[in-house]
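Just so it is clear, none of the values below were taken in a lab; they were calculated from the coordinates. Computed from a prediction, not measured in an experiment: that's the story for all the values here. Cβ atoms are built from the backbone, for glycine too; each structure is taken alone.
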Structure P
């Protein structure tokens with residue numbers, strides 16, 4: 001049996017009643033920040049968090065005060081370690097006993113005409129991964145909803161769901177909100193995607209009208225097996241979505257070794273295809289720079305760009321302003 005894990009809080013959280021025992025002074029101007037009423041975190045640690053980490057901390061803080069609540073939508077995704085974009089405004093809870101949804105401050109309590117499967121993970125109740133993915137595919141900007149779905153079905157995830165299960169859930173639900181969007185995204189969900197950057201890049205590539213690439217194709221040469229993020233076989237083009245964190249080692253020597261290894265890998269791949277191009281998260285999110293790189297590399301464009309879908313990358317209405 002695979003244990004149902006959660007993503008831990010990225011910062012130490014302390015209930016107000018326990019603060020004195022932890023040596024924390026809870027008062028204005030002290031070295032702590034209030035995450036939720038009655039829940040505090042060290043101010044210095046909090047300041048170093050990324051937006052999605054702050055949200056995960058807020059979810060854990062909410063759970064400390066409401067341990068019987070069932071987390072849903074972005075809150076369930078954050079607790080499970082699924083992709084979260086920016087810092088969502090609200091904490092989301094599913095209550096199967098309610099007849100209507102309500103908001104209490106920043107807590108949205110949702111009801112549903114469709115019974116949702118619920119799991120207990122690390123002491124936290126939440127909607128199951130596949131159901132959470134379908135819910136988020138309905139409401140998030142499409143590329144972000146796709147990233148959650150790809151993460152849920154990822155071949156590297158011990159408790160991976162199947163694409164068929166996502167289709168089954170979506171097709172059986174009474175709720176039709178966003179059903180056209182879900183159907184569109186289900187055609188792109190791919191368990192071979194290995195990162196959020198790859199998923200978003202995949203969506204942008206297709207919505208720009210380019211031929212759909214093969215994902216994670218293996219190239220064998222010179223005694224090495226190298227996988228490419230994207231491969232256009234007909235055009236003999238490799239594309240790579242870069243996440244710079246992979247180059248950061250445990251020390252300077254390790255970092256240099258990683259960079260050298262990646263350069264050698266790139267050179268091996270370049271020798272096996274006509275063109276090789278790479279980009280980062282910002283390039284994909286800005287759309288036009290990725291369009292320019294793919295066009296210059298000779299990737300075939302097979303349909304007109306879907307401008308409405310590409311425009312959804314500009315803003316996530318469910319997140320706090322930057």
Structure Q
């Protein structure tokens with residue numbers, strides 16, 4: 001069995017996205033498998049998952065919706081939309097506004113995927129635009145800590161870039177010119193670090209970022225950064241070389257592992273085998289974009305199980 005056959009024999013969401021992104025085939029949304037199991041965990045009485053909004057991690061409404069988007073649930077699905085209602089009412093109401101930059105950025109991604117109210121989304125994007133640091137990125141500590149930092153964070157910067165990507169992808173326009181004016185400097189913030197290294201001493205920024213995680217939660221890793229650049233069809237630049245080399249090394253058996261999981265509660269375990277189907281799918285999308293020869297070599301060889 002090769003990797004393409006394996007991916008198409010796995011969860012229906014993985015099969016659908018394999019057909020869509022790797023085989024360039026038209027595919028309909030699915031609700032079976034992992035998506036169905038997440039939907040079964042929804043509490044219709046409270047409009048929540050895990051009886052919580054942002055916590056408990058990772059079974060709260062916020063993070064379950066993140067999981068559903070990663071599996072490409074149908075955007076107008078009534079339960080997905082009901083979950084968005086809950087987040088808006090609790091996190092962006094007249095009484096209280098969420099001010100954690102990273103959380104607001106991820107919320108923008110959730111709302112734009114669901115094609116929600118432009119005015120609410122525009123308010124959130126305006127907040128992100130106004131909290132940018134002088135070094136070109138963002139850091140949630142600039143608004144949350146008693147002593148705000150003037151240095152950006154790779155975690156927050158990538159979340160904001162993903163929010164801006166989704167704002168454009170799903171047809172929002174009000175702040176598009178402002179986003180385009182600053183996006184390149186934010187991307188350069190990551191690229192100058194070759195996606196993983198400190199500028200000061202050349203060491204890896206945080207040890208876990210060279211592992212590949214799914215779900216990614218709010219945390220940065222090299223694969224997530226590469227996925228962002230592949231998704232926006234960014235040109236392949238030398239600053240990506242170390243990240244792409246790391247990715248190719250991890251594909252030595254023809255697939256990526258499921259990777260370590262972040263501590264917290266789970267509705268259920270998505271990846272239970274040796275092969276991480278979602279990591280493998282995401283990694284192949286990156287290689288198809290930036291390393292097509294390596295991509296073709298991997299998809300035509302037998303898996304080394």
Structure R
């Protein structure tokens with residue numbers, strides 16, 4: 001059992017501080033408690049997510065990992081842990097990518113039958129779960145391709161209770177436009193012939209993304225124009241999108257930053273940070289996220 005004898009420095013402080021420390025220790029099993037959710041989706045697959053229970057008066061935060069990764073990816077873990085320390089309820093799901101109970105990252109060369117729309121349905125599953133837990137507002141925080149997923153979700157599900165999207169390292173297409181166009185044309189031709197065979201394509205950081213035409217096209221269609229058009233539509237809806245990027249992210253250039261500034265509610269550039277906000281830039285990112293949330297995450301009903 002915990003006592004003040006376990007923490008000698010506490011005995012030298014005021015009784016009120018002693019009470020506060022004991023309260024914090026015994027409340028660790030409620031607010032801030034972390035566990036793993038494993039729930040069955042309507043299609044029968046088991047979906048998993050890291051869950052941190054926080055202040056129910058605040059919006060819940062859904063943290064989306066990058067392409068083919070899991071919530072264990074270091075950048076995603078840093079975001080989840082730092083946001084949970086601010087007292088928010090966090091759900092960090094793993095996209096199944098067609099695999100029930102998926103817990104490991106997926107290789108580019110693995111057979112890909114899943115689609116972007118499948119991923120959006122899984123996001124909706126977790127948003128509905130949060131609503132069932134009493135949360136009337138959700139904020140989506142995506143890293144890298146998780147940002148595209150966030151944009152895609154609020155467009156495909158306009159009635160979802162999402163109050164804002166925070167897009168971290170929102171990347172542009174990493175292929176030359178001509179190469180991208182040729183690959184899309186090949187996939188569209190195969191799809192038109194009802195060819196469902198697995199073929200190699202280049203997608204994002206994958207030089208060899210082995211996928212069906214449906215799978216490949218669902219992601220490839222989220223090119224630069226699609227992202228900017230999505231931002232513009234959300235701007236018209238007055239649904240704020242906050243973009244946070246690193247000045248040393250080699251997947252982003254000045255032209256892309258200017259495009260983002262035209263349509264995002266705010267674009268924040270963290271000097272020296274790379275795509276993953278490695279090292280000390282983890283803390284810079286945490287500070288910026290805290291500042292953004294202070295603008296958009298006031299307690300529900302003013303409580």
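Can you spot which of P, Q, R the value 9.9 was calculated from, given it is mean count of other Cβ atoms within 10 Å over residues 98-105? Among P, Q, R, the structure yielding 9.9 for mean count of other Cβ atoms within 10 Å over residues 98-105 is P. Each of P, Q, R could give Cα extents along the principal axes in Å, but the derived value 75, 43, 36 comes from R. Identify the structure, out of P, Q, R, from whose coordinates Rg and Dmax of the Cα atoms in Å, for residues 218-273 alone was calculated to give 12.7, 41. That value comes from structure P.
On Rg/Rh (Cα atoms, Kirkwood Rh), for residues 138-201 alone, which of the structures labelled P, Q, R is highest? Mind dumping the intermediate values first?
On the way: P: 0.95; Q: 1.02; R: 1.12.
Structure R comes out on top.
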